[in-house]
Structure I
Amino acid sequence: MSGHSKWATTHRQKEANDAKKGAAFTKLAGAITIAVRAGGGIGDPDKNFRLRLAVDKARQLNMPKENIARAIEKGMGGAGGVQLQEAMFEGFLPGGVAVMVEAQTDNHVRTQQQVRLIVDKAGGSLGSTGAVAYLFAAKGEVVADAGEKGIQEAELAAIDAGADDVETEGNKLIIDCHRDKTYEVKEEMERRGYKVESAELVMKPLALMEVENIEQRQKIERILADLEDLDDVSRVWTNYA
């Protein structure tokens with residue numbers, strides 16, 4: 001992805017149109033289930049902001065209502081299936097680039113082995129917990145379209161809505177905020193008449209790393225693509241520029 005915009009480079013989450021819809025829905029359902037558990041078993045999106053974000057994303061990608069309801073029920077201890085847990089794997093890619101791999105798994109050892117195989121095979125290395133986490137900040141991210149009001153007015157609106165920082169990409173705003181305020185910022189931007197494209201919790205790199213070596217860049221691209229294709233992997237964060 002070298003040469004793409006800063007936002008496009010660091011925002012590596014695949015959407016439904018980048019993969020088979022069934023696989024995308026499986027990952028969305030897992031995110032909903034985990035959000036319920038992380039929120040203490042609360043299955044009401046109005047009382048669980050992380051669940052609200054997950055449900056909103058599922059609806060945005062046209063996930064059927066019954067799938068959403070089933071995922072919520074599972075998170076509350078209802079019927080069915082395997083017990084998913086969150087997992088985060090950290091490591092280094094060629095050139096010293098940092099990577100954090102977020103997964104939803106019913107078998108931590110299996111998923112870790114899959115991630116390690118991909119990273120090690122291309123010359124990277126998987127580290128222990130905390131190996132690269134200090135290079136990232138846990139933030140909320142809201143992406144909105146400035147519309148006809150223009151970037152300057154939209155930036156001021158974002159700051160008023162609770163943004164910590166605002167980046168621009170054409171007529172698009174990438175709004176950083178405190179994780180717990182993500183949904184509040186989303187709602188406020190919508191209340192002010194802006195179209196919000198996404199609102200989610202992210203691991204934002206504190207600084208980007210440039211890699212000049214072409215062979216290393218190719219290896220990094222291959223690793224990132226292979227990681228994203230793993231069934232258990234939900235998102236991949238990197239400081240690769």
Structure II
Amino acid sequence: MGNSRKAVVLMSGGMDSAVTAAIVINQNYEIFALHITYEQRTQERELRAFKELCSYYKIENSLIVSIDYLKKIGGSALVEPSIEIELANFERKMIPRTYVPFRNGNLLSIAASWAEVVSANAIFIGAVEADSSGYPDCRKSFFEAFEKAINEGTKPETNIKIMTPLINMSKKDIVLLGLELGVPFELTWSCYKEIEFACGECDSCALRLRGFQQAGAEDPLKYLRKPNYL
């Protein structure tokens with residue numbers, strides 16, 4: 001591609017990572033798309049979304065990595081069928097059951113390894129702190145600390161920045177930016193529970209739906225239920 005800048009982009013297949021990928025492409029980076037599976041409930045559907053997004057954006061460099069040890073470790077409703085996924089609650093103060101312990105730390109470690117090998121300048125992740133479910137590994141301070149750890153633990157000539165372009169945005173603003181950038185939201189997947197029709201009731205569905213509703217836009221995904229979250 002001839003680009004001097006390279007970026008590893010963590011792409012789950014969700015709307016936030018799709019918008020992040022569009023930002024990276026718009027900034028003329030050579031993109032290295034990284035998708036990580038961990039035996040989560042919707043793994044099959046998220047993987048399909050990732051592949052379709054890579055095809056849509058004509059991404060030539062992609063890598064799929066399995067870390068199923070997160071399922072063996074457990075502790076999250078996303079990987080343990082015995083733990084029920086809660087209904088959405090925008091007022092919840094406790095960390096939800098869908099939090100996968102230190103997942104982003106694991107993802108960033110793999111991204112850093114690949115970034116060092118391909119001489120990437122940056123790792124992009126579509127984390128959102130201001131309008132998320134309150135996961136501790138989605139905080140700006142976490143990413144700042146992890147960036148320091150990466151550069152402490154890599155070769156002297158390696159200089160990798162962790163980029164979180166959506167970190168302070170609301171879902172409404174993410175939807176509006178995605179529409180402006182032409183993101184194919186119909187190819188993305190956000191639901192924590194279902195793989196054919198989104199449930200419309202988990203935290204991830206509710207945040208997504210509210211974002212589209214606040215933006216005055218129609219979410220192209222099909223839902224089992226589509227509550228009004230305004």
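Computing semi-axes √(5λ) of the Cα gyration tensor in Å across structures I, II gives 27, 20, 16 for structure II.
I, II: which one has mean count of other Cβ atoms within 10 Å over residues 89-96, as calculated, at 10.6? The read-out comes from structure II. For which of the structures I, II does the calculation of FRET efficiency 1/(1 + (r/R0)^6) of positions 41 and 217 (r between Cβ atoms, R0 = 25 Å, to 0.05) return 0.05? Answer for the origin of the read-out: I.
Looking at mean count of other Cβ atoms within 10 Å over residues 65-72 over structures I, II, structure I comes out largest. Work out FRET efficiency 1/(1 + (r/R0)^6) of positions 153 and 177 (r between Cβ atoms, R0 = 30 Å, to 0.05) for each of structures I, II, then name the structure with the largest result. Evaluating FRET efficiency 1/(1 + (r/R0)^6) of positions 153 and 177 (r between Cβ atoms, R0 = 30 Å, to 0.05) on every structure, the highest lands on I.
Values in this text are rule-based calculations from the coordinates and carry no lab data. Predicted model, so just to flag it, every value in this text is computed and none were measured. Cβ atoms are built from the backbone, for glycine too; each structure is taken alone.
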